[in-house]
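We did not get these values from a lab; they are worked out from the coordinates using the rules stated. Quantities reported herein were computed from a predicted structural model and do not represent experimental measurements. Cβ atoms are built from the backbone, for glycine too; each structure is taken alone.
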Structure P
Amino acid sequence: MNATQNIGISFYQNLGKLFYAIAASDKIVRKSEYATLKKLVKSAWLAVDDLEDEFGVDAAFQIEIVFDWLDYESLIAEDSFIEFKDFYQENTSLFTENVKKLVWNTSNSIAGAFSGKNKSELMMLGKLQLIFEN
């Protein structure tokens, strides 16, 4: 695997961390949030690029894999968000305006998947907006 491929896979893994942080911000990841994520990976994220992992699987599926693992381990949402933030700040060139819009739309969809957005999710979305604006 070359350096570009490693960064690309890390990109998708960190998106999984962000989306998990949004879903888990209220301490519960609901089935509807996970279902929304899976739907958006298939309908939007698979088309972003042609990058594949070492097994020949579209790298965008790393989003689901990481999200699922973090949920299984019940990790702290804020920690996952900080890891995404650090990755973003070190790799801003990967986040074009179109990618940021897709990240934002995916985050909003996950947050709204179960009975609308709650306070914890709104706060996490606000922090994401600040990151993207700075």
Structure Q
Amino acid sequence: MQSEFSISTRGPGLYEFTSDVARWVAQHGDSGLLTLFVRHTSCSLLVQENADPEVQLDLQNFFHRLVPPTTDPSMRFLTHTYEGPDDMPAHIKAAMMPVSLSIPISNGQMALGTWQGIYVFEHRNAPHTRRVAAHFGT
């Protein structure tokens, strides 16, 4: 089975879509492996804590500090700047984090931990619609 999820973002941050995936898996899967793949080069996919929103904020702040915009003097060595000061840093962040996930499915449910959720980690400043391809195999 294959499908695609569309996740609307409003700028940098983590956007959870666990419930959308769980509904799709419940309709189409019994046991097997779910693969998710984000079809963009300036965002990432993460399995991360979904209980405390401060975790998502701290992750966002950490990666912003680790890879600041190209307007930051420490990033003057970057040459890909014509798409905006957030573009090349977004590509770097996407290169550092996963763009695909594999999640075991058992009895029609994802084998996620108690506090785990599935997120698109948006690295660009402008709103985007991110597409995530899903494949379920037994």
Assuming -0.28, -0.34, -1.33 is log10 I(q)/I(0) by the Debye sum over Cα atoms at q = 0.10, 0.11, 0.21 Å⁻¹ as calculated from a single structure, say which of P, Q it is.
P
P, Q: which one has helix-only ellipticity at 222 nm (-39500 (n - 2.57) for each DSSP H run of 4 or more, over all residues; to 500), as calculated, at -22500?
P
To which of P, Q does the computed value 54 (relative contact order in percent (Cα under 8 Å, 6 or more apart)) belong?
Q
Computed 46, 19, 11 for Cα extents along the principal axes in Å, for residues 66-105 alone - originating structure among P, Q
Q
Comparison of P, Q by mean count of other Cβ atoms within 10 Å over residues 10-17 - largest value held by
P
